[in-house]
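Computed from the coordinates by the stated procedures, all read-outs in this text should not be read as laboratory data. Keep in mind the model is a prediction, meaning the values are calculated, not measured. Cβ atoms are built from the backbone, for glycine too; each structure is taken alone.
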Structure 1
Amino acid sequence: MPTITTSDGFNLYVEETGTGDPVVFVHEFAGDHRSWEPQVRFFSRRYRCITYSARGYLPSDVPDHASDYSQARVAADIADVMDGRGIDKAHIVGLSMGGFATLHFGLTYPDRALSLVAAGAGAGSDPDYHAQFKREALETADMIEARGMQAFAEIYGGAATRQTLAKKDPRGFAEFQRQLAEHSAKGSANTMRGYQGTRPSLYDFEPQFSAMTVPTLFVVGDEDDHCLKPSVFLKGIIPSSGLAVLPKTGHAVNLEDPALFNAIVADFLAQVEHGSWPMRDMSTAGELMRVK
């Protein structure tokens, strides 16, 4: 089984497909390495695609203690995956929890990121909701341990931002729920306690993001309410960023509208590779017209 060992001693399951510039895909809380299949089948025609299951997600190791899961740790795991596969620089594409990790990778390891794609990122970051989000994460951890993953998958699949997937692609939604039910209850609970329940708001990093120059793309569904506002906020402060909003789409944008998502990301990667992804002149932000 292909694995790499992280700098703190845990094994992560990794899959690699295709050749070319590397693209590392970082999955969401409710996903795993399999969640990127629509992207791997598309991008592996031109790129070296790396997917992996995060710590706590089978068949990767499931650390026993919540202290082994953190915002800094999951960003470091991306670097460890790259090191384990002999990759110096890569395009990083993350969804939701993976989008958080992608953005923090960009802040911590900017010289190793060719570009960043943060899709469906920002849930819980809104200052008015941040404290509640952290409480709910701890409550969710308790519920997972008490009721198990099968029950949790049924409850989580009923969330409002998942219903657009259920309506657009019933077979894909059923696969999403089935794969979620296969996750480790211990790993999912520890992820909620050690990572989701403790991670800072993205708004807390405004000075650092304002100085970031890594080409960045935010992709968000217009019905993903808890991620839409943070994505607009971050696009407004990161001069190297752009924003794509997918209509009538919820949280799992890569699964709901894979063709549109792939096309948007492919165009972004092409612009980055050709040096045509511009930096914004932030002095013009908010201007309607400049009169000379």
Structure 2
Amino acid sequence: MFKGAIVAIVTPFKNGKVDEEALRELIEFQIASGTDGIVPCGTTGESATLSHEEHDRVVEITIETVSKRVHVIAGAGSNSTREALRLTRHAYEAGADGALLVTPYYNRPTQEGLYQHYKKIAEEVPIPIIPYNVPSRTGVNLLPETVGRLSGINNIVGIKEATGSLKQVSEVIKCCDDDFAVLSGDDFTALPLLAVGGKGIISVVSNVVPADMAGMIDAFEAGNLSKAKELHYKMLPLMNALFFETNPVPAKAALSMMGKIEYEPRLPLSRMSGANYERLKKVMSDYGNLIV
């Protein structure tokens, strides 16, 4: 169901509020560049610091602007199952094509707790659900055996895997049926994940160079591995640069260099250090035709 180059889109702010006009323009930029799907209100969208009203509004704007041209997979995760249910239900009622639910963070549930969390939400909201496994942020790892169990639930249709481990990704793919969409959550593993049976990427770098990420996925699917490798290595310095500091701060800095948004992360995230900003600016300049 979900495959290809999907962007984990930033949430632009202006004077402390969601910049709705800039968000709509970012979505149009993504669609025009060949992106296959939009994920609003994920980690890159600073969901942790969005109010419930802002979260709902960003999802609604994305669905309205996309207007069925590509998939919208709304971020709906929480470490409270009750809150995740509310967010997932809103995504469904607003018309999203799917919901992305990060593993519950901080409270560190067991594998059985993780299974029951997703099972309850899937049973109560009839929307395609993608768990999001990112142990570096959450403190818990959704293990392949648990993913295999979850894949047996009808509307749990894939996983965003951001462990950075091709061993774990391979084990997940082995545990699940072919129609289960294993998506990379790390830009640098997108191409190798495709090679072992993954279906695509939920990407940070796509915020900045969506056409190149979409081109890499398309080239691989067309059997043009040399072109896919060329684009992978072209993007690699930018993939690294967008993590000079905590995501999405460098992505927002890069988009501001491109004249697309205000350079405004929300506390407790702050602007990059001067040295890292200049390092990012050099990578952007070397990439070519990005800085306005």
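Couple of notes before you dig in:
- Here volume of the Cα convex hull per residue in Å³ was derived from just one of the structures 1, 2, and that gives 117; the source is 2.
- Among 1, 2, structure where distance in nm of label points 7 Å out along Cα→Cβ at positions 171 and 219 as derived comes to 3.2: 2
- Read-out FRET efficiency 1/(1 + (r/R0)^6) of positions 27 and 227 (r between Cβ atoms, R0 = 30 Å, to 0.05), computed value 0.65, structure in 1, 2: 2
- Label whose coordinates, when P(r) over Cα pairs in 5 Å bins from 0, in percent, for residues 91-194 alone is calculated, return 2, 12, 15, 20, 21, 17, 10, 3, 0 (choices 1, 2): 1
- For Rg and Dmax of the Cα atoms in Å, for residues 187-266 alone computed as 13.4, 42, the structure of 1, 2 it came from: 2
- Between structures 1, 2, the calculation of distance in nm of label points 7 Å out along Cα→Cβ at positions 35 and 115 yields its largest number for 2.
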